[in-house]
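In structure tokens below, several structures.
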Structure 1
Amino acid sequence: MKKLISSCFLTSCLLLFFYSSHIYYTLYRFNPTNVYQNIKYISSDQFKGRLPGTLQNAEIATYINSEFKNNGLKPYKGSEIQKFKVLYPKKINGSPYLKVLDSHGKVVKNFVYNVDFKEDMINFKSNNLTFGKSNVNVIKEGYFQVNTTNGPFIFFVPRANDLSFRSSFMYDSDYNMYIMITKETLTAIKDLIDKNCTVDCFIPYEVSETSVNNVMGYLEGRDTSTPPIIVSAHFDHLGTDLSGTIYSGALDNASGLSFMLEMSKYLASLGKPDRSILFLGFNAEEFGCLGSNAFITEYKNDIQNSKVFNFDMIGSNNAVPLCIMGGKKDTDKTPFIKSVSSTCKTEKIFFNYLFEDASDHEGFRKENIDAITFCDNDMTRIHTPKDTAEYISLDSIERCYDVAAKEIVKYTFKNNFIIIYYKEVTVISISLILIFSLLCWKKSNFKKERK
């Protein structure tokens with residue numbers, strides 16, 4: 001009986017050792033340095049800020065598709081891409097101007113683009129306006145509203161008097177166009193229109209319709225009847241301004257995209273999952289999460305019981321917590337969020353919560369599909385030209401991986417502890433084998449000595 005027990009114990013240890021060591025040697029190890037290098041590439045000047053509707057945005061979609069294929073991912077329901085239409089701000093011919101004319105039509109003041117004024121990206125229903133004092137019906141500290149026959153416009157002083165921040169494009173916003181001006185420009189305009197001068201402004205953008213793509217990569221699981229686990233990130237950003245300044249979008253969101261691509265390599269290397277995994281590169285998030293909403297509209301019936309792990313802004317070098325972002329109606333008691341926070345606590349991760357419809361988890365939560373966004377909630381450089389790869393931290397990338405990988409494995413590989421703790425299992429199993437062998441050797445020598 002003792003021999004049988006010993007034999008079973010040794011066999012179990014050997015199986016654990018061979019299984020865990022097999023994982024060790026075949027596993028693709030998630031590498032934060034690879035994530036960083038990919039962030040540098042995607043946010044480089046070559047792709048000019050990846051604005052939906054531009055060639056560079058389409059090039060990134062092609063790059064994601066190529067990476068998915070290289071990582072062994074297949075089309076989802078026969079498709080690698082999902083095409084959908086968007087309205088986008090298209091640059092047109094002409095130079096921007098903001099000038100003031102006297103009652104005789106003579107220019108008395110020419111403001112300098114990117115010094116005194118600049119467009120905000122929110123809307124361009126109309127790109128030209130001329131107004132005098134009679135058109136200005138709201139003047140308050142920091143902004144004024146202009147009413148014209150074409151509709152309302154807003155001129156405002158941005159935070160810290162800094163013209164570098166760029167909002168997301170929202171075609172359904174209230175005003176025809178949003179123009180940022182400095183405090184000094186605001187004061188000058190007020191003084192000049194009080195003297196019966198006329199202001200003339202032109203910004204060479206127009207709203208145009210185009211088709212853009214989401215990108216889909218599928219890792220089929222053993223159980224295809226269960227909706228897939230979704231791992232996602234958006235890849236679009238804000239393009240360039242009219243002087244050619246590039247809004248690189250390294251943290252937002254070359255980081256989340258690069259994180260997802262590296263995660264796809266790791267998960268694919270684990271073998272066939274029990275539950276399928278769908279990797280999604282969303283487009284037009286900066287236009288109001290249009291890509292994720294287009295995906296949900298088309299595939300809603302196939303993902304009703306999915307769980308969504310979205311990544312948006314991963315890798316800040318500022319000392320901020322890892323943020324678990326849920327929808328507006330979520331709380332820290334929402335089961336999916338509670339599970340993730342529990343893993344954060346186990347891994348001793350500095351984290352907090354945010355409950356806002358501020359990324360691509362929004363549409364899923366509105367359909368009552370479990371979804372969260374992981375993010376480093378650092379807004380110091382977001383939507384400015386300073387959001388570049390030099391401010392990315394490898395430690396913050398690895399911190400997110402330590403939580404996200406365990407949570408995704410939990411749902412896709414039935415919480416296989418050998419996959420999650422393969423290093424520890426390898427060490428423990430070989431240690432037990434050595435201890436067992438040593439005990440057997442001692443027992444054998446003891447018997448020999450007694451003889």
Structure 2
Amino acid sequence: MTALRAQRSGSLAGGISVPGDKSISHRALMLGAEAVGETNITGLLEGEDVLATATAMRALGANVERLDDGRWQVHGLGVGGLAEPSAVLDMGNSGTAARLLIGLLATHPFSATLSGDASLSARPMERVMAPLRQMGAQFTARDGGRLPLTVTGATDPLPLEYELPVASAQVKSAVLLAGLNAPGETSVIEPLPTRDHTEHMLRHFGAEVDVEDTDRGRRITLTGQPELTGCDVNVPGDISSAAFPMVAALITPGSEIALTGVGVNPLRTGLLDTLLEMGGQIEMTNRRDGGGEPMADLKVSSSELQGVVVPASRAPSMIDEYPILAVAAACAAGVSHFHGLKELRVKESDRLGAIARGLAASGVEVEETEDSLTVHGLGGPAPGGCDIATQFDHRIAMAFLVLGLASEQPVNIDDGAAIDTSFPGFVELMNSLGGDIEAA
């Protein structure tokens with residue numbers, strides 16, 4: 001265990017780049033393995049979650065290597081060309097990697113077993129397995145569809161039209177990836193738009209993907225059995241990681257920081273929209289395209305934030321950012337209400353419960369329901385002076401370290417090891433801006 005302490009710092013200043021987008025990194029490795037020829041990836045997140053995906057793709061027959069210049073190169077096998085692995089595929093802590101890979105494997109005619117750490121092994125996979133059974137895949141798993149899990153892919157896969165019961169980019173992506181090796185058209189209908197990195201990247205590799213709005217929701221249709229072609233992928237900085245230094249600068253008086261090359265996909269920028277509504281001074285410049293994904297530079301200055309109401313409809317575009325948004329709300333003036341948060345109950349931890357308990361321990365009044373959170377902002381620093389149990393959840397760990405940088409008394413977290421799953425070098429980066437985080 002790596003206990004850490006964050007204490008009140010002076011103003012934050014400087015220019016930084018955050019690690020590559022985790023969601024895009026996973027997909028680049030998987031689609032590179034399904035493509036014909038060579039894929040070169042720049043900016044790949046080298047956190048534990050993505051490295052687990054790289055190891056899994058090697059085990060499935062793809063040639064995946066890191067070059068001396070920092071690029072990653074994948075020599076793919078073509079659609080349907082993955083090979084049966086000789087050992088269990090250990091997905092570590094990554095629910096995204098596990099669910100997407102289950103989809104990819106569901107239409108390959110062999111068996112593979114996936115495992116994960118204690119946190120991942122407690123997360124439900126049935127929501128992914130249900131549609132994939134309709135395509136011909138078979139599963140053996142622990143109660144509730146939990147890992148370790150064995151998937152036996154369909155010998156003769158069936159195309160599918162699947163209407164998502166709840167908005168989930170992971171389930172959508174799993175079905176579309178399964179549809180790659182199925183004949184005909186595979187369609188997913190989602191009730192609310194979710195992050196569309198899979199659609200963008202499928203097109204980038206040469207697949208035909210159509211999107212249309214219908215009276216049932218957004219319909220995404222993939223034409224199966226395409227020939228994907230290896231290509232260059234430039235992974236933008238992860239906006240979910242950028243969220244932590246952004247909020248730290250907003251709530252720490254006198255701060256001004258710049259972040260370069262951050263992904264600003266419109267279906268991922270719910271946090272930016274919300275912080276702007278709260279009065280956050282965030283300037284977006286140098287908008288550009290990074291291999292099918294929009295990116296920009298951000299300038300963030302300390303601000304007097306106000307409480308806000310965030311509707312449930314915005315949750316899919318910022319579901320990973322609620323821990324750090326709650327920290328911003330704690331330091332804002334007035335009350336904030338967040339709705340549509342049930343999905344947080346089945347993240348790396350019961351993330352909604354962890355946020356509420358952590359804020360209360362820090363001296364912030366909160367009210368929690370099964371699907372919502374109300375934060376009574378203090379209009380300034382939280383009292384702090386508490387110990388936070390992170391439950392090996394990287395976003396809970398980082399969020400409360402940020403709170404500690406702007407609190408009256410230090411905030412301690414019991415274990416910072418999970419941070420490396422998504423944001424290697426987080427402590428060093430925050431301290432380079434003027435933060436004060438150290439071993440407890």
Structure 3
Amino acid sequence: MATELSMDKIVSLAKRRGFVYQGSEIYGGLAGTYDYGPLGVALKNNIKNLWWQQFVLNRDDMYGVDAAILMNSEVWKASGHVDGFADPLVECEKCKKRFRADNLDEATKCPDCGGPLSAPRQFNMMFQTQVGAVEDSSAVSYLRPETAQGMFVNFKNIIDSFHPRLPFGLAQIGKAFRNEITPRDFLFRVREFEQMEIEYFVRSENWEQAFEEFRQGMNDYADKIGLAKNKIHELEVGAEDRAHYSKRTIDFEFDYPFGRKELWGLAYRTDYDLGKHSQFSGEELAYYDEATKEKFIPHVIEPSLGVDRTVLAVLLSAYTEDELGGEPRVYLKFSPAVAPVKMAVFPLLKNKPELVAKAREVYSNLKLLISNIQFDDNGNIGKRYRRQDEIGTPYCVTIDFDTLTDDTVTLRDRDSGEQTRVKISELSSALKLS
């Protein structure tokens with residue numbers, strides 16, 4: 001049955017089933033921060049691992065890095081973040097709440113109390129901190145607002161260590177921090193988040209080919225993790241809206257319950273970043289082509305994917321309400337590749353030692369073959385099925401009295417609810433987990 005999906009349903013399920021909790025909740029929370037519970041960690045890791053497998057391990061031209069969160073403040077001056085990484089801030093003169101001016105429908109009136117708003121002023125979103133014991137200008141540092149710069153400043157290190165041939169890329173999954181004026185919409189706009197990014201270095205004349213390859217790769221990845229195709233849209237960003245370093249940008253947008261918003265980005269950053277870091281650091285960040293004897297600064301293609309926004313989009317794509325056996329149910333129709341629990345194993349009755357022992361045996365053997373498998377004997381079998389449906393487990397295996405005599409089990413499919421008898425020895429081949 002078709003129902004309108006609200007954010008309240010997702011937030012409630014995420015907390016109830018241990019996917020995502022409000023950060024610092026017992027102290028009233030901290031806006032724009034969230035903690036991932038056991039199932040959220042598993043879901044997030046599956047999403048990250050699939051990205052790393054596709055874009056790094058399956059290629060011969062990628063090098064993984066893990067740059068430090070704290071960097072020399074000169075990095076952020078060179079990149080333009082110190083002077084230009086800001087949002088327009090307005091403050092209500094009545095209730096004193098602050099808002100991003102570009103997110104308001106009415107530029108002069110407070111959306112909460114109706115009071116007058118101040119004129120916009122620029123608010124730098126970087127978190128500033130001090131490094132070391134002496135608090136002066138030389139000790140200023142920042143929590144990185146993006147992961148990209150850590151790859152640019154390591155360009156020379158990779159060249160010197162590995163002598164890669166163009167084209168090649170640096171890939172990183174890591175945390176970034178932005179002091180958002182008004183964090184909102186659950187995991188969509190937060191102050192601490194994770195990014196999956198690549199800086200792919202090419203000759204300037206080859207950027208269009210590489211850009212198109214990553215565009216297709218991002219679409220393939222969306223399919224792999226189970227994002228709803230009809231909810232993804234590519235937006236060609238106009239010159240007036242592109243970042244200062246970009247000559248072409250495509251935003252991959254997603255239809256969230258609160259509107260169509262950016263999910264991922266694909267940008268052609270030209271040679272802007274390496275050029276700026278060469279200028280500010282005094283180091284030559286050029287590539288020398290042994291074959292042609294040329295030395296030049298490569299251009300860059302950047303596919304950038306936010307982990308947290310991806311988690312939210314996967315949850316929204318998977319959320320399903322239907323009826324099974326005449327009873328309404330809620331389940332997460334995860335792609336098996338990202339499902340936090342791939343399979344659950346049950347004894348039909350938990351007060352029958354012989355069933356529990358056999359179920360434990362089956363569970364232990366399957367655990368050697370399948371990651372993220374769960375043993376569940378809490379409540380009656382119907383409640384167990386519904387609980388596993390709600391966390392998105394693709395398959396449930398039930399050990400009953402017939403199992404003790406013929407080594408067959410009941411294999412239940414999450415989406416259809418269909419149950420079939422399968423030999424234990426044939427279980428792993430009967431599953432579709434990728």
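Bear in mind these aren't lab numbers, they're just calculated from the coordinates by the rules spelled out. Treat the numbers as computed from the prediction; the structure is a model and nothing was measured. Cβ atoms are built from the backbone, for glycine too; each structure is taken alone.
Tabulated data for the structure shown
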{"quantity": "Rg/Rh (Cα atoms, Kirkwood Rh), for residues 275-378 alone - structure with the largest value, from 1, 2, 3", "calculated": "3"}
{"quantity": "Answer label among 1, 2, 3 for the case where FRET efficiency 1/(1 + (r/R0)^6) of positions 171 and 315 (r between Cβ atoms, R0 = 25 Å, to 0.05), calculated from the coordinates, equals 0.25", "calculated": "1"}
{"quantity": "Answer label among 1, 2, 3 for the case where Rg and Dmax of the Cα atoms in Å, calculated from the coordinates, equals 25.3, 78", "calculated": "3"}
{"quantity": "For log10 I(q)/I(0) by the Debye sum over Cα atoms at q = 0.19, 0.25, 0.27 Å⁻¹, for residues 211-250 alone computed as -0.75, -0.96, -1.01, the structure of 1, 2, 3 it came from", "calculated": "1"}
